[in-house]
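Heads up, there are several structures right after this.
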Structure I
Amino acid sequence: MTAKKAEVNLKVTLGPLSLPNPVMVASGTFGYGLEYSSLINISKLGGIVVKGLSIEPRPGNPPPRLVETHGGLINAIGLENVGVDNFVNQKLPLLLKHEVPVIVNIFGNTVEEYSELAKILDGVTGISALEINISCPNVKSGGIVFGTDPKQIQKVVSSVRENTGLPLITKLTPNVTDIGEMAKAAVEAGTDIISAINTVSAMAVDINSRKPKLGNIVGGLSGPAIKPIALKKVWNILNSVEVPVIGIGGISNHEDALEFLLVGARAVQIGTANFIHPKTSVEIIEGIRSFLESNGLKDVNEFIGSLKLDS
């Protein structure tokens, strides 16, 4: 009688956050989770990071909001969302029926808005963690983007930390000179986990109409074109801080995901690829499992951070 092959362990731990596998879906690319539930079994995911939430509903930017480019997508959605109360009362109860870790992405234009969101969400049953989007302008400081200034990062993260006991993930922007410095500021302020990267600042124009292709003029580039940038930024962060890191940026298949795990990220988030092929995330999970089996590895944690630097 043939012995049953041992199941590969895909469970990962990121500080206070435990996930059934290392493949999550990124905020802004998966709606509130329910939009994909008729296309894939979302309970198979390592976690769902919902569309970014503000205190009040937000209409977003004027169209056009999306522009395809070589190897990527430029978006200027403008963080359109239903607002935190509508999410908690209408979206979350339905999402929780799928028994998948739910991470709530939050953003604001003042430190006080971040604090208020943390207070509201802190006592809500079923939320596994908060992800702080700091790629927003601080309207009280002349519009400086929170995530480009270590002092601003510390103010936001510490204000959220003071108002919630939930695990905290801080999502960093790549549009800085030294992302390691930004990661250090977030860790010093109390974040448990770093996720990186957010989109890369970008622009597209039409030579015939001589106009910008986006209603907002500029936007954020995502997709395969940014993967090498994201991988390098994740590497920089891992060499700057000791908290767990979630890799994001251009991941389209299991080989891409494994690259981020190899350099030391403990989980990944799939973004733009969800638009191209809705089943990408679950296929990546199975691809990672098959890769580990074929390489004689019984635990994904044996592979994480195993990059060989010696010649």
Structure II
Amino acid sequence: MDQVSFNGWKRNARIVCQDVEMIVTLEVGPRIIFLGFIGGENMFFVNPPDAGKTGGDQFRGYGGHRLWIAPEEPLRTLQPDNAPVQYREEDGFHVFSSAPDKFSTRKEMRIRPEADSGRFVILHRVYNHSPYDLALAAWSPTQCSGGVVLFPQAPHATHDERLLPTRPLVMWGYTKISDPRWTWGDRLVRLRHDPNMGPTKLGSLVEQGYAACANRGNLFLKRFACQPDQSYPDFNCNFETFTRQDMLEIESLGPMVSVPAGGYVEHQETWYLLRNQMPPAEDGACADWLADIASARPL
């Protein structure tokens, strides 16, 4: 691990995997604030008013990748991550840990670059330091600098094959189906960033366990688990995507669990960054293209 300065923060960890580099803040967080090819552009969004800031008791939207608690509610979810993190290496992981917040939860990211497969394995842990059990889900949103998010729908089935629903699409109060940023394919849903439009959001249960953001000719692929026998937050969503005028978000969630006193819950994502990948325009071709990419790159 190298220590570098970035966007006003003097102390950050730089982690390299093949030709991809990641920067993790040490002065706030845990936050992954940069992901890109070495010497290239940041795939992630950094919020200009908050760049380089530290301290204080108000939540700041620094950008990048963070660890949150679901279901979302103002007090427990929007805990500030403005203090320095502790760093150590353990079992091949770079470990970034916060102090417990006022609700007795502590957040930790464990990051392992795997050069053989060209991927980053990221374990998100929420620890319970309270004397009682806590009901929550680990939630890992990533803010990208633009582009389009793509995620698969459940496979098509005829009425005779499946009588029960298979394609949950969860919409927030500000989501409009007619919003031109959405493309509703039979096999794939796309959300396009538009710097002139405000918030919209959608959630789903993505049993295939993958979603991606395409931007500037590159593809950021997230792999994550789906446990259909478990209950997920937000009407059973293990995946959500959100955008507004300045960024585009790709999120995965773990199931709702009861974290015992002194215990923790863990949620894994595996990341791949691929060069020269352009999503096909046609729905079926794009769904096949993304499925082929994901099948070669496991969780």
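Taking mean count of other Cβ atoms within 10 Å over residues 70-77 from the coordinates of each of I, II, which one would give 19.1? It was calculated from structure I. Looking across I, II, the calculation of helix-only ellipticity at 222 nm (-39500 (n - 2.57) for each DSSP H run of 4 or more, over all residues; to 500) that yields -2000 traces back to II. Look at distance in nm of label points 7 Å out along Cα→Cβ at positions 38 and 286 for each of I, II: the largest one is in II.
Using the calculated result 24, 16, 14 for semi-axes √(5λ) of the Cα gyration tensor in Å, for residues 158-245 alone, pick out the matching structure from I, II. Source structure for this number: II. If distance in nm of label points 7 Å out along Cα→Cβ at positions 134 and 262 computes to 1.7, which of I, II did it come from? Answer for the origin of the read-out: II.
Once FRET efficiency 1/(1 + (r/R0)^6) of positions 22 and 110 (r between Cβ atoms, R0 = 41 Å, to 0.05) is calculated for every structure in I, II, which label goes with the largest value? Numbers along the way, then the final one.
Details: I: 0.75; II: 1.00.
Comparing I, II, the top value of FRET efficiency 1/(1 + (r/R0)^6) of positions 22 and 110 (r between Cβ atoms, R0 = 41 Å, to 0.05) belongs to II.
State the single structure among I, II that was used to calculate relative contact order in percent (Cα under 8 Å, 6 or more apart), giving 17. Derived from II, not from the others.
All of the numbers you see were taken from the coordinates with simple rules; none came from a lab. The structure presented is a predicted model; accordingly, all values stated were derived computationally and were not measured. Cβ atoms are built from the backbone, for glycine too; each structure is taken alone.
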